[in-house]
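Presented below are the structures under discussion, each in the form of structure tokens.
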Structure I
Amino acid sequence: MIGRPELVFLDEPTAGLDPQARHATWDLIAGLRAAGGSVVLTTHYMEEAERLADQVAIIDRGRLVAHGSPGELTGTTGQVRFRAEEGLDTGGLMAALPLGTTAKESPPGHYVIDTPDRVDPHLVAALTAWCAEQGVLTRDLRIDSRTLEDVFLELTGRELRS
């Protein structure tokens with residue numbers, strides 16, 4: 001990294017590093033990019049690719065199976081999960097949420113809200129307002145969206161290969 005190179009190739013730069021060293025390496029790579037350098041990075045750590053890359057190429061068995069920005073590859077769908085008492089009126093809940101949003105209870109007492117868009121503050125506000133109106137206290141409210149790891153597993157298969 002001496003001399004501020006314009007192009008750097010890094011092959012698994014954080015493999016075997018502890019979390020502190022991994023974050024320091026990520027900061028170094030971000031600094032190179034901020035200074036105008038280009039970084040070609042190979043990694044098996046999807047969180048690393050999602051955090052550092054402008055463009056990602058997913059290769060499976062020597063073939064390119066996907067290419068794009070992390071946002072393009074992960075898409076725009078989102079999901080909210082929460083726990084509450086069993087048997088909430090999911091139809092009434094869906095009526096209070098933005099169009100295209102679905103809500104279901106599965107298993108009992110566990111609720112999943114899927115949205116065709118990324119989860120935004122308006123959706124969370126509508127959910128919590130509806131729950132407050134119904135006198136429902138939510139527990140374990142979680143906002144999820146697809147990660148690069150999800151995309152990788154969908155494209156390459158979830159089963160172990162030999």
Structure II
Amino acid sequence: MIGKALSHGPRVLFLDEPTAGVDVELRKDMWDTVRELKADGVTIILTTHYIEEAEAIADRIGVIDSGKLLLVEDKKTLMQRMGAKTMRIDLQTEIKQIPDALSVYNLRLDDRGTALFYTYEVGAQQTGITRLLSDINKVGLRLRDVQTSQNSLEDIFVDLVKG
């Protein structure tokens with residue numbers, strides 16, 4: 001079907017769930033073709049339930065829930081506006097609870113008591129990280145490692161449709 005659609009050299013291409021039910025190799029080849037078309041200036045309108053594909057390929061994102069268009073926005077802007085990062089702070093020793101002096105940070109403690117999790121907005125001017133690390137030091141906790149990760153477009157999508 002994609003071959004037939006491309007035979008006319010379209011400037012706009014509509015793809016409705018193009019990778020549903022295809023194997024991994026064909027999916028990869030298909031996305032390589034889509035990237036080439038995009039680079040050649042073809043406008044591609046894609047519907048998909050595979051949010052990671054939209055995140056990898058799309059410039060603009062539209063979210064539809066129960067037939068209602070919730071938003072259409074530049075992907076980078078959306079990720080900046082609704083994105084969150086989580087900092088994992090691995091501790092050298094186990095703790096049973098988060099010290100009261102750190103309660104203002106809304107930290108989560110993992111089940112083993114060896115890691116704290118701090119979530120902050122991607123686009124925030126002030127993340128609070130410097131103050132948090134200073135306060136962790138003040139309460140006597142020693143760090144083993146620190147890692148950050150950003151939520152995905154799928155995480156944002158789930159948050160949007162939950163309301």
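Rule-based calculations on the coordinates, nothing more; no lab input. Treat the numbers as computed from the prediction; the structure is a model and nothing was measured. Cβ atoms are built from the backbone, for glycine too; each structure is taken alone.
Which structure, out of I, II, was semi-axes √(5λ) of the Cα gyration tensor in Å, for residues 54-125 alone derived from, given a value of 35, 13, 12? Mind showing how you got there, number by number?
Numbers: I: 33, 15, 9; II: 35, 13, 12.
Attributed to the structure labelled II.
FRET efficiency 1/(1 + (r/R0)^6) of positions 14 and 78 (r between Cβ atoms, R0 = 25 Å, to 0.05) computed as 0.70: which structure among I, II?
Values: I: 0.35; II: 0.70.
Source structure for this number: II.
When distance in nm of label points 7 Å out along Cα→Cβ at positions 22 and 142 is calculated for each of the structures I, II, the largest result comes from II. Between structures I, II, the greatest calculated value of distance in nm of label points 7 Å out along Cα→Cβ at positions 46 and 62 is seen in I.
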